[in-house]
Structure I
């Protein structure tokens, strides 16, 4: 499995304990995605960030629901790599 997370660089200047909001998913479980494809949109400190697939694969699980908040290091989704 490949874990999908927000980049550490996005969190770099953010105060510890701050949470982000997963605004929306552009994919569903079972969807096939390509590397770099936008999977969803997150808002962190009034700035939106696109969550991109780190590799090609199939969306195995969306671990954070749309409109839910999450903290630094949270796995947002899991991909089953393409073989």
Structure II
């Protein structure tokens, strides 16, 4: 899903999907560029994406997000069961 904001998830971030990285990350995530900082995955892209800053405006895009950082271009999705 692509929208105007990155989709914030509850998944801990790891640089790859390998079992080795998942084992090292634990519940707080692992971003080598931010050692010791708890990070989750954000997906998709936002209105701030530009080639000079962010080329990931696509549904499969993912990157690390510091859990203590608030921003206007990060949001979340609500799902409602129609039954």
Structure III
């Protein structure tokens, strides 16, 4: 695996139950996790604010604390990732 962390949400790639997202043709993505990237397309909107809100809500629904989820989805940190550099 090329990246240790998803270049969209910063989740450790080792924690991805699918082993990474998929490119067109079902090849594993080395950049993005399966939550963020499927069949060569991002699964969430392209705006960082909407992505953060959606991801925090999903983490809370999975039993995580909202304050912890917001801390992990820090916009300043996410903007350093490949997907969000030009956002």
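Rule-based calculations on the coordinates, nothing more; no lab input. If you're wondering where the values come from, they're calculated on a predicted model, not measured in any experiment. Cβ atoms are built from the backbone, for glycine too; each structure is taken alone.
Values computed for the structure shown
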| read-out | value |
| --- | --- |
| Comparison of I, II, III by distance in nm of label points 7 Å out along Cα→Cβ at positions 10 and 26 - largest value held by | III |
| Answer label among I, II, III for the case where relative contact order in percent (Cα under 8 Å, 6 or more apart), calculated from the coordinates, equals 24 | III |
